[in-house]
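Structures for review follow.
A short reminder: the numbers here are calculations on the coordinates, not readings from a lab. Predicted, not measured: the structure shown is a model, and the values here were computed from it. Cβ atoms are built from the backbone, for glycine too; each structure is taken alone.
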Structure P
């Protein structure tokens, strides 16, 4: 049968649709048909300037995906043709004996020195069909959704898992706590919905641009949600919103800018968890952003926690799948409006829309 693959020739270049054959899945493999790909800010960076991890061009990018199982190879029992699945971006290294990624590993493959990522070392899903290898099928980030979940909802699995990785790494840092989200992009929109579902006491969203902040508050706000413009005195305003507490309990940096990394530590107090979530990326890699921490007076006596989450492991994939399957995020479909839906032959337009400061989650349809 024929496959259609959209190759990106170079950063800032063109997507070229190419017809090529695709065979039947072998033992332990499954063939999937792409239904939706949503656009991540990493895709915007890859398109505009590339990333060091992508060493060969042309490249197949896009990693937030929902698929329909099209065919299964001999020996596959966990999946059947017709199953709706979502896939994660960070994937096992393929070594069955790996203590992180292997069949008896901990499932934390973002810690593996040989980790792979879809759209980086592993081909992405700017293609109509893909065959997943047996090791991916056995141990990889695949979640099978029940009836009633739509392809649009299923393609939120990977970015939602990344968000939950940060929100749940420290036990009970959200329930009945004050949560601050720096930035009002898609990750903060996910985090806001998850924090509501997890019983946060109050959620404060900070953003520079008023348009996107207004949209997030309109679509996902509530009586315990406050939006603050990013002004020079925003740290003082955040602390005022935290009263009767002196500081927030959880701060998530969801803006890929050095200014966000400077602001985050300023908001920390006794017992604050800081999740450095959105990395600052350039074509040459990640720049150094230095910050001094007093391990004794801050970490010990004030019980502060500095953490960083990037990508998602198997635990977060399963948790995100349950959040979607159980309907715990009833406003999830509001992440995408009609101006953020594109057909597959307009990938460049989809990426440019995702780069716009007013957008949340762009979805590409592959039917």
Structure Q
């Protein structure tokens, strides 16, 4: 790893891959609204099932055509990626685009290898060919703590922890991390990597634990919890993650990896029960018409918790040490877990139209209307 200085004092054109996804859309909003960044943002997304331009409708209305641009494209399409670099004169990449759901990787690993490995390779090649030997550019790759494997009841993942992925998803992300490092050491591409813990917050796709639990509870459906529910995850609020990525992009040392964690370990069962408690406060079960239709009747949301068979290779505990990014770059989380979780639950309660549009297919109709039928394929 390099001990070199930061590659960027501030980029002018940032290419955000996967910018229509959960973390990507939050990062674009954060960059344009909260940082003082005055350049252009290019949202490059293939709009698969988890990519949702409705998450950025307000951003498009305010900044579209001047500072915000959307390019529909697959990172596995090298020609399109290279053309995007050239046309917009990209000088920074924040690479979020990835297949990211462990369960789906178990049942269908092929697309994870294609997107997460081949797609990352295409981006690196385009950056190398576009930038040549420039040092005033940076390629930031967003990884996951799952590449490190599983922890026991104590200890933490450090940036120096050996990789030990346990699922096709984490293996594909480990491979992409290694490719990024290889392009730094072999070709001198100015790169940084971050490995983050579990994100949560607004605009997260409903297949993930927190939004799934909120929406299922409101509809009186079971709240599935794997195994005994005692698997531990470190929860990171998405705004804190966005702030960390921006800090790394501006000041991170090239060639280095930074862990980003919420420093908030929670058992999965406690997370679900916490959501139930917040819902009882904001929208009591006794007032929920959907629950009144249940047979037998459900008096409290917590009664919907249902333990299901554990997933194959389910890691027991993740927890990251993020002293490096704190000490080197001055980052620290700003949001408490309790306040951020409540805000997240409130957001879903206030934005049911957004969630329903995804699950009902209205989102695809909206894409067809606004971007043409060819973009719905």
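Annotations
- Highest-scoring label, criterion being Cα Rg over 2.2 N^0.38 Å, for residues 50-257 alone, among P, Q: P
- Distance in nm of label points 7 Å out along Cα→Cβ at positions 130 and 338 from the coordinates reads 3.1; which among P, Q: P
- Entry that produces -12500 once helix-only ellipticity at 222 nm (-39500 (n - 2.57) for each DSSP H run of 4 or more, over all residues; to 500) is calculated, selected from P, Q: Q
- Structure from which 1.16 was derived, Rg/Rh (Cα atoms, Kirkwood Rh), for residues 178-305 alone, options P, Q: Q
- Here distance in nm of label points 7 Å out along Cα→Cβ at positions 10 and 26 was derived from just one of the structures P, Q, and that gives 3.5; the source is P.
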